[in-house]
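Next up: some structures, all given as structure tokens.
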Structure P
Amino acid sequence: MSVHKPALSHSNSAGKEIENRRLGYVFNFSTAVGGLILMIFAWRQLNGDSQLLKYSLFSTAFGVWSVFLYVYCSGKVKLGAYIGSAVICGLILALTYTGGQSNTGLYWVFPLFVIQFIFLGPFLGAAASLTLATLIAVMLSNQHAIPANYEQTEIARALTSILTLITLCTISEFFRHRSHQDLSSQHTDKLIEAVTDPLTGLTNRRFLDAFYLPDCHRNEMRKFPMAVILCDVDHFKRINDTEGHKAGDTVLTRVARLLAENIRADDVVSRIGGEEFLILAQQADRESGHQIAEKLRKKLEHCEFRELNEGVTASFGVAEAIRYDRIEKAIELADNNLYEAKRLGRNRVISQID
């Protein structure tokens, strides 16, 4: 039933949020501290012979700090990681090209390769690193075109070490990513179990309180007005007493399926009590909610229950929440309207205005 989709999407969002938070912590620390270290090296190059190395270090330091400030202000960690990775790639190529301080540039590129995996993950990190390694190999094979002067044995060792580092980082980051996915999947399974009614498969009140209603608060313009519909199976106690609890469970399961299959994809139906269900229809006023409830009432009235000697009906109470802080009041009003529908003879929809 489609009712599981909200629980899955919210739990997956939670897993992504945790991963983004981890990336944010690492990104903020590495860019803040890394920018400071680069600035120290750049300052030491003020009187150096290589103008390109000096400008590369200064521009990289300012670039890293600029990305740090951008992420801090915008919160767009993923985009910041991509930009930061591009800045570091430029520094790697500049160090290789100029030779760095005293021709030691190749020794400083190794930790910068690790940053590619931290920022980009196993697959993009490997792709970016292999592309960089290829450019470095081309550059080193044409030493006559660059200021740096490396010995052939030094070049061979550096390229071998770079490829080894890329391989180890790819393997390590891949299995770290897999472990995170496995843990996230286990967390998701437990979360779904906690917010799902085991009998009907519908979400429960815990799902509404922990996920759906907070989402409504965050997206108030998109969710409201919202029709609040309470549904209660008529004479359910009599069904349990005369037909048995197994038949009663079958009725609840069938009613839940009928409700779930006849609401819109963005609406939510939850089992919040023994035979009571709550439907929240976003971007729907009281009149629209009444129409939805009446459609559900008629479908249930004409639904055949072979397990019973009689049909099954339900009563509905409808109210409207014009904004988030009116939801509880709307639920209370819908409950009063449901009680009135029961009092007037059941199998009807009441949507009086408070």
Structure Q
Amino acid sequence: MPDPKFTKPWHGVPREEIHWNPTVIEDACIGCGTCVTGCSRLVYRYDFERKKPVVVDPLNCMVGCTTCANTCPANAIEFPPLGSVLALEGRAEVRHAIEDDLLARHDILASPLAIPHPDRIIELRVEAIDPATQDVIRLTLAPVTAGECFCEFVPGQYLEVWQPGSAYLSRAYSIANAPHDGGRISLHLRRVEGGRFTAWAFADMRVGDVLQARGPLGDFTMRSAPDAPLLLIAGGTGLAPILALLEQQVELFPDRDMVLLWGMGRVADFYALDTLQSLAEKAPGLTIVLASTEPEETPPALERLAVTRGNVVEVLNRKDWLAQQRDIYAAGPTPMLRELTRFLDRQGIDRRTVHVDSFAV
């Protein structure tokens, strides 16, 4: 019988709705019993007559755990793809359940160690709110106190910000600009269905509100030699850190050979086109391609910007950019990045030339 202490909901999701448990490949199994004795949750029992482990209580298995497969000397244990668990973690209600659990058990889970942090917390005032599309806000933040800013951040990094007056944890957003005088920061906020922070931002945030921000954080920064051609790839609001890198490079090396490939579902979803066109006018070596899976008639605002059909991987497969030995910088939703990195591996692209922002929101 499954043990109730192991089968309680996983971050609010009923355990019986989650397909996660081991499968024994009997032809490969040598019957050593390592999995049976090593699992403290009694997922397995041992058939002493057949000398084989048996998965008796699969719901006892800890979601995401693969210890038994990792320690099986015969590689005779399989699990479902980890992507099924990662997909659950992307649901707003799961993230909220994790956040609520952390807050509820603060006294137990708070670290007793005083670990110094290289980043700092400052106050930023909402200076401008630009509803770029129905689901994206371009937010401009300025320091409350003159000189107290993130003026030294490196393009590609991100900040953590707190909703004013809220007990919830911070949310992290990539900085969408290179450093400017005055320490202004641009963020791209994507509406998240059921998201706590974005529900407030889209409905109640006003110019003049003051946010606490911590940073700068992250190491998704330009690492290429000045003469290396670049391929910058963005998906959705993954444009934010890519835009910061692009702005930096246009200012430093306007003649540099650069390609920006940005993928969205529809042409109507693209935003910041004024910024992209301004960068294109300053940089003769820059090519900008917008990839849409549902292309529509190209709006007049897309002068100097090419629109093509397909997702970023499909477009890459049609172009010769990879043959030109470009350094690659990519940011966007996790599923897009997984598909992209698998594609680049199949093309034999050297991993050392590929830089992925695993955080971009």
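Read-outs: derived from the displayed coordinates by stated rules, not from any lab. The model shown is predicted, which means the values in this text are computed figures rather than measured ones.
Structure data summary
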item	result
Computed 9, 27, 28, 22, 10, 3, 0 for P(r) over Cα pairs in 10 Å bins from 0, in percent, for residues 60-195 alone - originating structure among P, Q	Q
With Kirkwood radius over Cα pairs in Å, for residues 148-339 alone derived as 17.7, matching label from P, Q	Q
Structure responsible for -6500, with helix-only ellipticity at 222 nm (-39500 (n - 2.57) for each DSSP H run of 4 or more, over all residues; to 500) calculated and labels P, Q on offer	Q
Kirkwood radius over Cα pairs in Å derived as 24.9 - corresponding label from P, Q	P
